[in-house]
1. Using the calculated result 4, 21, 31, 25, 13, 5, 1 for P(r) over Cα pairs in 10 Å bins from 0, in percent, pick out the matching structure from 1, 2.
2. 11 is what came out when relative contact order in percent (Cα under 8 Å, 6 or more apart) was calculated for one structure; which of 1, 2 is it?
3. Among 1, 2, considering only FRET efficiency 1/(1 + (r/R0)^6) of positions 281 and 433 (r between Cβ atoms, R0 = 35 Å, to 0.05), which has the greatest calculated value?
4. Looking at distance in nm of label points 7 Å out along Cα→Cβ at positions 305 and 321, point out which structure of 1, 2 has the largest value.
5. Compare mean count of other Cβ atoms within 10 Å over residues 265-272 across structures 1, 2 and report the one with the greatest value.
6. Determine which structure produced the value 18.1 for mean count of other Cβ atoms within 10 Å over residues 113-120, calculated from the coordinates; the candidates are 1, 2.
7. Taking distance in nm of label points 7 Å out along Cα→Cβ at positions 161 and 313 from the coordinates of each of 1, 2, which one would give 3.3?
8. Using distance in nm of label points 7 Å out along Cα→Cβ at positions 217 and 329 as the calculated read-out, with 4.1 as its value, let me know the right label among 1, 2.
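No value in this document is a laboratory result; all are computed from the given coordinates. Since this is a predicted model, take the numbers as computed values, not measurements. Cβ atoms are built from the backbone, for glycine too; each structure is taken alone.
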Structure 1
């Protein structure tokens, strides 16, 4: 939907603009500037018809609002003028009531549960905020603003969508009739500046010794699976680990919604495509993984494996694409192997369980298990090496682990990271790749 059509739709619905709490039409006493803002909004519609650039749009809208304020708003104070301008900009150029939440760097996640309930995750804790939408139509309008620029759609025929914001933040939306509380938006914000390993050390996600080991494993081309629950920080850790890939290697990334922030130059980013209105034309992660094998990749990075693409990913790891990275949902290092086994079976191949496990034991070198703990902190609780097969069982050994010691008086988790004292079997492979690690890292 074009900007002009969206604005005309807003005009027809008489949207009440507000960067903070959005007032209802009948609640006029609570917003003394409502009629003036509606008038300004109406004037803007005819002036921004042919503007497509976001930067140009913001400048033009701000210029128009200031012109109208100079002409008709002499009675407003300087603070009132700033507030009116910001509210109109947020609605026309930004994402309405949630625009200010997106700008708050302390907020990592935004959850819109219908028009009147908005929650955020701030410093690892979920809290409700006093920002609201006017009604369901207002929320649907914002969803449309998010998904339209990237060629996605949401309607009764397809009431769920995954999308991304221009800064890479991940967006999921689901609307009635599937959602009974109204349109729901979940935004996982990304840091404007990509995280570094030093940031993770500062956050307490891991220790310098663990960072040294993981950096060596990536440079030494070990195949790594990052495992963890929802919101545990898997994608952030994947971003950080991918930064260790040498800049002269050809990297292919595959995701449902492109959000990885690789800083190398030779990167090809692939993204899945949902079916069209006729239910055809879908391109899945599995399709992209198979196609990537013909693109001469030196590294394949899959944002997340969820189904049959696990088989193709294992095949790639076993056929010369060492150093591949991916993530998966699981509660422990052992669980991710069980989940991968199930995913391989979802590919529709009638393979014996032992054959699948042999593929996994041969393909995967390291499992990085991440968790979001009770106090909201995110930590790598295990770095586990895959040793091989003993009978029908894949053998594992922990190289590093986190030991919890309960909560302190402030509700923060006490604990410490420790090396298990074993020398990883992969050390020989790293030495063959010319990557050396001091032995005291493991003690």
Structure 2
């Protein structure tokens, strides 16, 4: 898998990152090693570039992008022109669908943030692996005796794998470095820091540099040579949220991640793993601009459906979980038909009101049909140029959280995600009709692992010479 076109700088960085070595820590539970996969693919790397839109690699010249690694993947691998994400198009539901092969309503990670109607969870996210209701591919792989690594992959806190660095934060400062040393594989972060000067300045959760995350992934790859390694890079998503889709900051983040990809391909070559490794580069969702924000839950407070004490919610009949471009509406008592009708009428009136910020209502049956939260009474989609913000006790209209965002209906073209893959036996060509729920079954097929509950199917490639 020689990577012609990737600059010498990327190769040099990978060689420097891999120069030092240390003994890998013991897994939480030692399993009998599985037999080697029967097919030509012996190892899989799944790398997520959060928020990367397909146009990045389909039309890089239109955006002035210097991305030699992604260009090489397009020239030699199989690519999708746009992957169908999930409902809602958010990071945690999407990443969990990739690794489970099922929609959010089945695996249970239906949003990024926790369901918190009394607003007491201190902005908790759905970090915990135990909340996934079906077995993800990383759990299946580890159970089969394959050493498995997870680097900053969402919803993996507490996962039982050989190598673990979960995505997690609480203090949002250097105290979280101590926290992460506790919840990660013992010694992992300390070993990476010894190998990579300045690591701790680049790794302060949740503000983590993609170069720091790649430092960890390269350490795991060289020291552990896992059969399955999952890596989540976040810089593109953050830059597009804060500065816009085609901003100079977003382009810089894309080019940074292209260099990180170059490092891992160089490491595969240097360690002799290229000819037996499949690499999947994916994203979780697209983006669209949104210059205005409303808080749907404030309407429920104004209608008397939440009770407050000193600006704190103390009881509720109905509430909203805002997901940026989408929002779920819940009624506490499913048999409270009076509240249900008040809530439905309230939002239906807003849809008809110009400038309300609410563009569409999904009834419960449609939410379930789209693989959304089966416990939701309704779902809302933000109108064009709008996003939904959290909060029930504040005003309805407020300054936007982001310049651009996601969460909107996965059928929208701008919400399409990315996918490129290369490896032994993978033809150069196009991956048609790709869905995020197809990623896990594809990996399972390559490694000879069972995934009987998957709703997705292994991806297929139409060779370029057809």
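1. On the way: 1: 4, 19, 26, 22, 16, 9, 4, 1, 0; 2: 4, 21, 31, 25, 13, 5, 1.
Label of the originating structure: 2.
2. Numbers: 1: 11; 2: 27.
It must be structure 1, since only it matches.
3. Numbers: 1: 0.25; 2: 1.00.
Looking at the calculated values, the largest one is 2.
4. Working: 1: 1.0; 2: 1.6.
Sorting by distance in nm of label points 7 Å out along Cα→Cβ at positions 305 and 321 in descending order puts 2 first.
5. Values: 1: 15.4; 2: 18.8.
The maximum falls on structure 2.
6. Working: 1: 18.1; 2: 15.0.
Considering all the candidates, the number was obtained from 1.
7. Values: 1: 2.6; 2: 3.3.
Here the read-out was taken from 2.
8. Working: 1: 2.3; 2: 4.1.
Answer by label: 2.
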